[in-house]
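Below you'll find a set of structures to go through.
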Structure P
Amino acid sequence: MSIDFELSDSGVATISINRPERLNAMDADTYDALSEAWVRVRDDDDVRVAVVTGAGDTSFTVGADIKSFLTADTPPSEFWLTQKSQLLNRGLEVWKPVVAAVNGYCLGGGMTLLFATDIRIAATHATFGLTEVKRGVFAANGGTQRLIENLPRAIAMELILLGDQIDAAKAERWGLVNEVVPVQELMDRAHAVAERLAKNAPLAVQASKELVVRSRDMDLATGLRMEQAMNKVLKTTYDAEEGPAAFAGKREPQFEGR
């Protein structure tokens, strides 16, 4: 399989892009399998958090496999298949938190995938870049749309227009990643963060993520009103009772996502 999917008892799904012989570049079949993985994360109540990474220690993913995409002859009708093989970075709405474990090259489509994740841990040897302009195309699947949300404008424009690469230290300094660790500690650290996320109230976590993401497209008054509405919904749930009860009883809460 080009995409590996594992689910722990605690609700942490690990998605691994598994084409190390191609630096985890993704052809059409890989994108289809990745789409199926994201849909499972979205729809499976047993999944509370997802960790996405690449197989091996060399590459997270370098994005689309150039050999299979830039030379492909697709019909014009493909342009209007906007819901086909939806991806996290192409508009699929996944409100469960996603942790990226960047284990090497994160280039092109790897960067646009990174932009759609929530918490990012990188290995010290990780390399980042939007290199598409050096190949005659541009960073699609959200590259031009999410870039300015992730980086200051001048830095964002430098990356996307020059197509140069940066190292993990600079990515951390610019706020592109949360933390940089030795590669041998990467997956343990990513899973440790994911386990902490999985212990929080699932519905409250998902509501928080959705409100933050949707704030990009709402004025403040609408956003505040949406907060009130979602809190009304959450107050009717089991978890909203369990949280205060656990606090009062000085015990760990056992959230169920209902």
Structure Q
Amino acid sequence: MKRVIQSLTLSAALSLTLGCAAVGKREKFTFVPDFPPDFKYELTANYVPAKGQTCTVPGGKGTQLGFNKVYMEYEATSEIPLYRTVSGCPLALNRVEVEVTGIFGPERSDRSTDYAAIAVRPELLERQMGTFNTDGVGEFFGECQWAFRTVGPKRYLIKLLTCKRMDEQGNIARGRPFTAYTLTQLPGKTVKLKIKLAGEELPGWGDTWVKVPGGWKRCMGKGIEDQRGYCNGNYKDFSSFRMVDERICTIYPGCTEDKDETK
């Protein structure tokens, strides 16, 4: 009889453990980035009082969860809880902000960021809702464009990132990458953000670079220290510029100058 009771107790404990694990799994979804090389992400999950709740969180403290922040170890994917309780107030996920960061050099300043978002609501119109395949994976899409410019009296080349919403067929739309789901859609699912890099990098703004075979040449402007350096009709006088690895170049991105030859 004692063995029977012990067996039943063990079974109950095991069932409870598995049940709690299943509930935990169902109360989260997984974010998966599908990015070009040298791209990373950070996430901020924002929570609001759950539907029907009238409570508030003092000062809003604890209504956000961060993932892959600078003080955290980088994770390739993120498991995002759908519900939390803070200061006794039941909260539900409302929005996920995704920082999409492209890296073009070794220093922390050699990177640029744009944003994507996932909206999460108790209810949505059917036409507004994202969908999932039979494996429980939903996808949304974006195209990111590098724009280059020079800064400083030595004209160091830096790059700025802009990301636009894209549909599954590759058509670019207005706004940043975005999708939306209901709270009941997301438990146990995977949401993947697929980012494509535009085929050609472009100048940060017009009349500062001239298109030539192999890339672009930087207009001289009024002189090497002229920060704006507009061409203003002068398409014969160009300046060199420096890459983040200190190479001195005259054409971007077709720079073939050897670093040792430019010292």
If helix-only ellipticity at 222 nm (-39500 (n - 2.57) for each DSSP H run of 4 or more, over all residues; to 500) comes out at -3500 when worked out from the coordinates, which of P, Q was used?
Q
Output 2.6 (distance in nm of label points 7 Å out along Cα→Cβ at positions 138 and 226, calculated) maps, among P, Q, to structure P
Ranked on percent of Cα pairs over 34 Å apart, which label among P, Q comes first with the largest value?
Q
A value of 1.00 was computed for FRET efficiency 1/(1 + (r/R0)^6) of positions 58 and 130 (r between Cβ atoms, R0 = 41 Å, to 0.05); which of P, Q is the source structure?
P
Quick check on the output: 182 is volume of the Cα convex hull per residue in Å³, for residues 74-169 alone, derived from one of P, Q. Which one produced it?
Q
Which of the displayed structures (P, Q) returns the greatest value of mean count of other Cβ atoms within 10 Å over residues 106-113 on calculation?
P
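Give the label, chosen from P, Q, of the structure having the highest value of mean projected area of the Cα convex hull in nm², for residues 178-217 alone.
Values: P: 3.6; Q: 4.8.
Checked P, Q; max of mean projected area of the Cα convex hull in nm², for residues 178-217 alone sits with Q.
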Among P, Q, which structure scores highest (criterion: mean count of other Cβ atoms within 10 Å over residues 98-105)
P
Assuming 3.1 is distance in nm of label points 7 Å out along Cα→Cβ at positions 82 and 234 as calculated from a single structure, say which of P, Q it is.
P
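Every number here is computed from the coordinates shown, using simple stated rules; none is lab data. The structure presented is a predicted model; accordingly, all values stated were derived computationally and were not measured. Cβ atoms are built from the backbone, for glycine too; each structure is taken alone.
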